[in-house]
Structures are given as C-alpha cells and as structure tokens.
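> Right after this note come the structures.
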Structure P
Amino acid sequence: MRILHIGYRLPPEPGGKERYIARLAREELLRGHHVLVAHRCGEAPPGVETVTLRPTRASRAAARASGPVAFALECAHALSRLGPPDVVNLHGDHREALFLGPAAARLRIPLLLTVHGALAMRHRPIMPWAFRRVGGFVAVGARPAGELRRAGVPVRAIRTMSAGLDLTLLDAIRSAASREPGLVVSVGNLLPVKNHALTIEAFHRLRAVRPEARLVIVGEGPERARLERLAGAGRGVEFAGQLSGEEVYALVGRAQAFVLASRRLPSIGEGIPTAALEALALGTPAVLSSDATLDPVVADRGAYRVFRSGSADDLAGHLRPLLDDEALRARMAERGRRAVAHLGWPRVAARFEDFYKAVIRERLGPPGGPHAERGTRRLAERT
C-alpha cells in the first residue's frame, strides 16, 4: 500500500504522539509499504518519503490564529499533486479533519483519523460536520473513544489501540537493570496536563516518612521554573531534562515505582500514555492518575495502581507500600509484563494494516454527496 501519515510534529520533537507516528511509519516500511509523511516539525524516519508542503493564501491567513489549521490546509492542497495514496492516516482531531476530509473525498482517497488524546468537547457541535468525510477512527485510549462516540461517531467505526512497544529492547534493559531502593520516576513534558506539581507534592509527603526516597522527573517544558520552585520546598527531587529513549528506559528500569499524575484539562488530556506501558514492560510498578488509565488495552487492573486524579494523599498512599513491599513489587512486575506482552510494534502495525484495508474497501461517496455518512455506517457494520 501507499500510506500517507499526516502529523504536525515528529521526533526529535518530544512527545509520545510524535514517537508513535514515527515508529508506526517505520514498521509499515518494514512490512513492505510505500510510506509518506507530511509534517511541520522534526524529521521523517529513514526511508520514509517527506511530503513538501507549500503555503497557500488560505494557510497564511489561518497561521495567524492556528498553526495546526494552517498545516492542515497545506496538507489538503498537497494531496492533489501527490499522486493518490491508498490511504491517509491523519493524526489529529476535528480541526484537521474539517479541512482534510473534503480534499480527500474529492480525490476519493480513504481517510482514517487517529485521535491520540482527549478532544476539545467545547467544539462538539462542529464535530459531526468535521468527521463526516472520515472513513474510520483509531482512538488511543478509552477517553478519546468515548468522546468520539459523544460526537456522533458510530461505535463500530472506532478501533481502540495503543502505541506499540519495542518488547525485545525493553526486556533486555529490564534483565540488566538493578533496582535502586526508594527511586520513583515520572516521565512527561513539563506541561500543566502532566500535573508534575501534584507528583512533587505527593513525594514531599512520602519523603517525610521515607527520607531515603528520590524522585526523578524526565522531560522539558515551560513549567520547569515553577516546578523547580515547588521542589525546592523539600529535598530529593531531580529534573533530568530530555533524555534519549534508551536513557529513559534504563532509568525507569532501575526505579521501584513509576508515576504519571496527568489530569484532564478543558482542551487536552491523555490517551493511553506510552511511557506507562513501557514501565510495565520494564517490570516497574506504575501508579497512574484516574485521568490516565490504560483501559481498555491493559485488561488486568491489578497490573498497575490508580489514584484519584488531583489527590496527593491518595498518590502518596499508593507509593508507600510499593517502596516497602518487595513481594508486592514482584507480583505487579510480573502482571505488568504479561499485560503488555501483546503490544509489540509488529502486531500493532498489522492491526493498522487490517483497518486500512477495511477503510479502503469503503471509499467515500461523491464529494458533496449524501454517501459519506452512509459509508462510515457501512464500515461500522463490517468492522
């Protein structure tokens, strides 16, 4: 197949969504597909063709208010000169779909939308219009799947998937790691949605009774100065900055606990956080906010702990027994590894390939015609 991925940012720009797009494109290349990518920032993986984007009058006007909308307009304009791909995988939301959907429909190119996080539900009234030309939806987690349903997308037109994992590498790092007593690690850009401030607050409470504990936060972002001030109220909090993937894995592999305190904000929220899945594969017990659970990809809820979003007391209460009880850590490590054993990247890429084929079989109707909504419903019935 000739597959076009559209995503605003790629590595080395930080973020789980960015790594997801790049690794999926790489896996599809390994499976023998011709893979293209349109992006604004970062670099395409080796062997993946980059689509050249050109500003248009409309995109220049849109850029004053929204970079992603301007990007979507340029991608829509580029479709007509690419030579049609077999399928387009748009990694975004209703904003990009609003402009790319009509362009793909005019050219009779099947469009799939991968939603990596929560939707801005204040825009819900326009979502049915934005999604009307989308042939299928991949939701990275239960929250985006639920919000797509609330926006009127038929439930059977949605596939819920997570990122894949490099299980061979993660298992090798786990096998070589020595656990550091008292080490707690959190991974995520230093942004309000990640709620590192709550992690720091909970850690101060933990350290009052476990003075040997150490918290390492991996990531960079605009909240660093504020978080450093909060950390300064106590000892033991370290900011590692941006690390390479293998450096992150080695650090998480040494930890006795992994924490993700993400919260839902009005326009942003977690899908399924890849860093948490990687922690489970590394055998590191994970404690996650109730706004960042791994449903439905990790079926075993005993494989990780969930605390009430926003509650530092509840988070500290989950961390204390993990640092104290070696048997508990061992049980969670084993369950965590088993729970993500089905998430190797080759298997995830194969699931995407199957969904592409289903979307291709149900090409959209004539541009502007009444068939787009019926096409989505037919796809839902068949998949």
Structure Q
Amino acid sequence: MTEHRLEVADVFRTYGDDFLARWGSVLSRAQRKAFDDIRVCRTSALGGHVEQCDQCGHCVISYNSCRNRSCPKCQAAARANWLAEREAELLPVEYFHVVFTLPQQIAALALQNARTVYSILFRAASETLLTIAADPKHLGAAIGFLAVLHSWGQNLHLHPHIHCVVPGGGVSPDKSRWVACGKSFFLPVEVLSCLFRKKFLIYLRKAFQKGKLQFHGELKSLAEPAAFEALCQKTGDVKWVVYAKPPFGGPEQVLKYLARYTHRVAISNRRLLSMADARVTFEWKDYADGNQTKTMTLEAVEFIRRFLLHVLPSGFVHIRHFGFLANRRRKAMLALCRSLLPAPQMVAAEVVDAVVDQHSTTEEPAARRCPVCKAGRLIFIQALTAAALACLPPPLAANTS
C-alpha cells in the first residue's frame, strides 16, 4: 500500500472546526459547499462503488468523489473531457498567451463582489482584444480566443487575472482571407493595457451607479460616491499589467498549455509539504524573485481561509470563448477559418491522452488501470450507499485514490 500523501482535504478535516469557529459566519453559500464537499470527498459519507478488472476479475471498492470544481482531487477527469472537446477546435497556426491582471486596489473589491467584478474583468479583457485586433493599424482582423479566470497568486493571496489563449491571426473584414500576425508579436501590450484599464473602469463605475457593488468592513467607506470615484481616479493613473508572451507553438503545444491552466484550483495537493502544530507548509513560486521556488508556512485556519477566497460564485463560468470561438458561431467560423488556411494537421488522440496523463496525478485518473494484473481497466459494477459501506470491514472500503 502506498503512503498517504498530504492533501488539502486533510487540512480541512483536521482543522475545519477551528476554521468554522472563526470564519464560518462570513462564508458564502458556494464557499460553505466547497468546504463541506472537500472534507467528505473520497470518504464513506458520499457512498462508493465496486469496480472490477475487465481482464483478471479483481474487484476494488472505492469511495465516491465530491466533484466540486474547487476540489483539488476532482479536476483530472473534467480536464480530460474538456481537452478532448477542444482538440477539434484547434487551428494549424501558432498560438499566443495574453494575461490581463487587475491592480490590487481594484482586486480587493472582488472579495465582496466576485460575480460583478469578475464579469467586468471578462468583458473588459475580451472587448480590448477584439477591438485592438480589429483595428487596421494593428491586425485588422476578427480574432477568436479562449479566456480562463484565475483569482489567486502562488501564495494564495487574491490576484485576479485572465489567461487568454489566442490563435495567431484572424479573419479579414470581408471574410476572404486569413490575416496572420507576426511570428513573434501579437498585439502591442501598451495599447492593450490602456484600453483594458479604460474599459474596466467605465464598467465598474456603471456597476457602482446601478447599486451592484457592496462594501462592508474595511471597504465600507467606498460606498460614498466621492471615495469610490477617488479610487477609480487613483487606479486610472497607474499602469495596469497586460502581458503577451511569445508564441508557444501549434496545436500540440496548445493542448499542453491548456492542461496546465484550465482546470486549476487555488493550490494543488502536490504543492503541500507538511501539516504539523496547526500549520501548513507548501511550495510556491516567487515570480518577483526570478521565479524561485520557495516554501511558505501558514496557520492551518489561515490556509483554509485563503483557499476559500478563490471559490467562485455558484454557476459562474470561469472558462469562456470569444470572437470566432464564441459558442453561438464557433462551428461556422471554424469552418471558414480552415477554408482560409492550409490543410490542418490533425492532433492525434494519443496526444490528448499523453497530455492528460502528464498533468494528472492520483487525484482522479480518467480510467484506472488494474493494480493487480496491470493490464486491464477497472469497470464500474455496482453502487454502494454510505450505509452499505458502513457494514463492510474497514480494509475493504479504504481505496480513496
């Protein structure tokens, strides 16, 4: 039997009551659900199921997963299915990575207004890319892209930003040709930054005027129009960070990139190092210090608090498509793009599998291999209720991988 590796769920189960005593009264419904789900994930409380090897007949009894999108153990299967769908949408061009980041003064508003602030972030970033790309002074084409919201930094502090994956070009206004961008350049970041800042503050001011923003505690003073306008003026005078990375290759490289970014949660189990004396130690990458890998130790209650800051409101879509990849027009526009481009090189299904395997851990393999014969696959045979599991000897119902 392999040694148990420390998980976020272990911290929640061990110190969850202490956390609730201090912070339980201020949790949102989505945060409380994520908290409860992660605590019981892969335990008998959720019931279980019997799997049998299709080769040797070996049977395994496993606990069910919570399937909460904030749970570190429940993302691999969702990622695999999502990547398989994206495979059919890839174009035979180089792809770029553009990141839009909110300044800290504005980011703080998301603590009490997550749905509104993050919706504005998506709108401002997407309109910025579409507008600048369509400008004849830059690309002069209609582009399409995928955007993923991340609200955290490596140290679990609030750091809202959007990652955009953009094909290197777009469709001409008359739809007669594909307009390719430069080999090492997509769009000027200075121009993107200025328009992004302008659009975000316009929409933020409108949200304030319509009474869509809430201010409590340390932010209470911002409920006054003069104070709120002063904040907008102050942040309007600083540079907002927009980063456009060099192109990272074609379809195969894009799948590898997406596997890393799309279904992340605030911290993965693999970054946890230890839990002792009511403290949790984990690895983090300090981007401000040459991307050095460092360790950080937090009180367990503070660790849980920071983790739950990044639970999104119920139903909030954190992966969105824009331009010619927008849901309502994607099929027709992709067909047009392919007709304007050289014959695409299909991405083999094995590549998708390899990418998923590369970025998966034991956190939920899409299809588990038999631990006995190593050749067969475990097939679902029977569901077990929590009551049924309670009647079984503990060793028979101990598989939580």
Structure R
Amino acid sequence: MPGPLDFAEARRIVIETVRALALPQTAETVSLDHAHGRILAEDLTADRDYPTLERSLRDGFAIHFHDVPGVLKVRGEVRAGEAEKAPLEAGEALEIMTGAPVPAGADAVVMVENVKRLDDGRVQIDAHAEQGQFINPRGAEAPAGSLLIPKATMLDASHIASLAMTGHSAVKVRTRPSVAILATGDEIVRLDQQPAPHQIRNSNSHMLASLVRASGGTATILPVAGDTREALIPLLQQGLTHDMLIVSGGVSAGKYDLVKPTLRELGVNFHFERVRVQPGQPTAFGTFSNKPVFGLPGNPGSTLITFQLFARAALQLLGGIDYPVLPLLSATFEAPFSHKLGLTRFLPARLSDDGQRLRHIPWQGSSDIPALAKANVFLVADHDRQDWAVGDSIRVLLKA
C-alpha cells in the first residue's frame, strides 16, 4: 500500500474508482412535491414552445416601431391571460401588460414610463423604438422538444418549476443508495444511556446519518461494534449488504484498531489507507464488489470532514450525479493565522455575514463538537504555507 496521499489525489481516486464500478441504474417515480433534492433519471424536454406566442416583457404599449416618435390612437388593452387581439394597424397602439400576448403586426413595446397620455385618449411617444424591443419571441426560452433538464441533475427549486411548467405532477428519479453506518469503540454508548466519565454517546452515527440523507442516500445505523474481531465481523458483514458502508473509528494503527484488517479479511480491497490531512489522516477507502467502503477516524471533527471530502463524492456518484463538486470558496482573514507545515488542515472557522471575512475558531482538536457547532465553514490551510496575515486570502470548505 502506498504512503499517505494528498487529499486532492485521494479524492480523485475515490471519484474515478466509484465511477468505474458496475453500478445499478434503478429508478422510482415520486410526486413533484417530493422531488426536490432527488436525482433526475431521464431527460426532461419541452412539451411545447416556451413562450407559446410572443409576449410583452414590460407594462406599456405595443406599437409598430416605425410609427414613433409620434402620436398614436389607443385601440384598447390586453392583459396577461387574455387571448391575442386582432392585428395592430398602422398608427395604433395597444396598451399591454407584462406577460400579455403581443398582437400580430406589433413589433415593439414601449414602456409606460416613456409614454404621455393625451386628453383625447391618444398617446404621445417621443423616442425612437427598436424593432423587437421588450418582446419575448415564441420559443425564445425553449423550443418544443428541446432539452430543459438533463438526467443525472439534482433537482432544485428551478427544476421543480420546470417540471410543473411542463405538466409533470410526478417525475422519475434515481433510487436513493442505501448506506450502512457503523460506529466502533468500547467507549460508545446509546443516546438514551447515561455515560460514565470514560464513555461517550454515539454522536457519530447520527451525524453521519444526517450527512448521508443530505447527500441523497438512505441511512441505516447499525449497532455499535466493540473493539474485538468477534464483535466487528457480523456487523461489517451486515453493512456490506448495503450499497455503501461507512465505519467510524478503529481505523488508526493502535492495538485495538481492527477495522481495516477485519475488512480486508472479508474481501475489501483498499485503494488508500492514509491521507495527508488533519484531522483525518487514517482515512481509508476500499471497495467490496461494486460497493464503496470507507473507514473514517472516530473523532467527530475527523468524521465530518473526511465524509465531506471523500464519502460524499462516492455517495453522489452512486445516486446518479456525474460530477461531484467540493464546495470551496475564498475568504480573507480578519486576524493573523498560522499552522505547522506538512499537512493540509481543515479547521473550524466563522465566515462573516457578507461572505468575505474569516476568523479561525480555536478548538481542542477533532473531538471538540462545540467548536464544530460554532463554525459555518472550515478553513483549508495548505500543507506548504505556514502563515497568513490580516487580509490574506484562503480557501474555505462550506460546512455540510
């Protein structure tokens, strides 16, 4: 097994490996009200021209552009939702509302702000008009049969509007991948238990389950596995029946870190076992048949960050997204910051409301859940840069 990888190289391996797996292409139909965030299983095309006829883009008057400047007779008005009027004759203007159909013969719309109403019912327009101004031509938004949303798109609110526009009360989407989550460690107890001073409640499983659901999967939380091979084997075997398995804890190099050797016994082929990041160095990624398997470090900060860097991309690929994106932005420090060279560090930070200024949140290491909760991003401190001054720019990873 090669040495630790840079996080970008490790992420590339995850994406290329999972993309090459023989993944099932199953789909289901859901109602439009439950389609947000799902992955479209088939292309959506326009059922007719959009718009279906020429429409006005402004409140104003439909005219012949060569009739202005001039004084025009107002023939009436047309509102959105009304049928087309008779063709516009030379010297006429038709008062028109935004979204209303432009009558035949009209080839420009003048905004109402640029029109003077005369006492005899006519209107005076002093400025020239360009042919086609403020008119939305038929089919300009989408001709009939054109592609509106390609398959493998995660549906957002604008996609829901497109589906509704084309008359879809239901839509075919990719089936959500099933992800098993296994927390390991003799120190972990259930949420409803009162932990002794040497014990902790099982926060990782529930955090991971929320991350899985937010990333398009369904989560099954397995019972906590103790730090023995006998405890691990049946739960790992159960987890490997799902589309993807995520194990938290037991992946380092200690005496009781048994996850990697036990997974290897069960037939998991590891593609890497360490990454040059902090927190999260012992992160491991492997495959079992056509299923991704992740061993994530057990401290919550490590688990959260390595899920977002690696496991989320695999899950999105399983769910049907072709190109997983790591949500990185840029911000500037409002206070000096430094770290040790050698590792790319993902550290809790707070981005200002304007999305520009960044401040590092002091923490006690990757077990510090309160510090994680205070953060809204993680700053990304590159392995080959030590110091940043006030105003220096740095990448930030959006918090999942």
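> Work out the source of 51, 38, 30 here, i.e. which of P, Q, R gives that when Cα extents along the principal axes in Å, for residues 151-334 alone is computed.
Working: P: 51, 38, 30; Q: 65, 46, 34; R: 59, 48, 37.
Of the structures listed, the value fits P.
> Right, another one. Computing Kirkwood radius over Cα pairs in Å gives 21.6 for which of P, Q, R? Could the numbers behind the result be given before it?
On the way: P: 21.6; Q: 23.5; R: 25.3.
Traced to structure P.
> From which structure (P, Q, R) was distance in nm of label points 7 Å out along Cα→Cβ at positions 143 and 279 calculated, if the value obtained is 1.5?
Numbers: P: 1.5; Q: 4.5; R: 5.6.
It was calculated from structure P.
> Quick check on the output: -13500 is helix-only ellipticity at 222 nm (-39500 (n - 2.57) for each DSSP H run of 4 or more, over all residues; to 500), derived from one of P, Q, R. Which one produced it?
Details: P: -13500; Q: -11000; R: -5500.
Among P, Q, R, the structure yielding -13500 for helix-only ellipticity at 222 nm (-39500 (n - 2.57) for each DSSP H run of 4 or more, over all residues; to 500) is P.
> Quick one: distance in nm of label points 7 Å out along Cα→Cβ at positions 39 and 191 came out at 5.3 when computed from one of P, Q, R, so which one is it? Intermediate values should be presented prior to the final figure.
Working: P: 1.6; Q: 5.3; R: 2.7.
Only one of P, Q, R returns 5.3 for distance in nm of label points 7 Å out along Cα→Cβ at positions 39 and 191, namely Q.
Each value in this text was obtained by applying a stated rule to the coordinates, not by laboratory testing. Every value quoted in this text rests on a predicted model; they were computed, and no experiment measured them. Cβ atoms are built from the backbone, for glycine too; each structure is taken alone.
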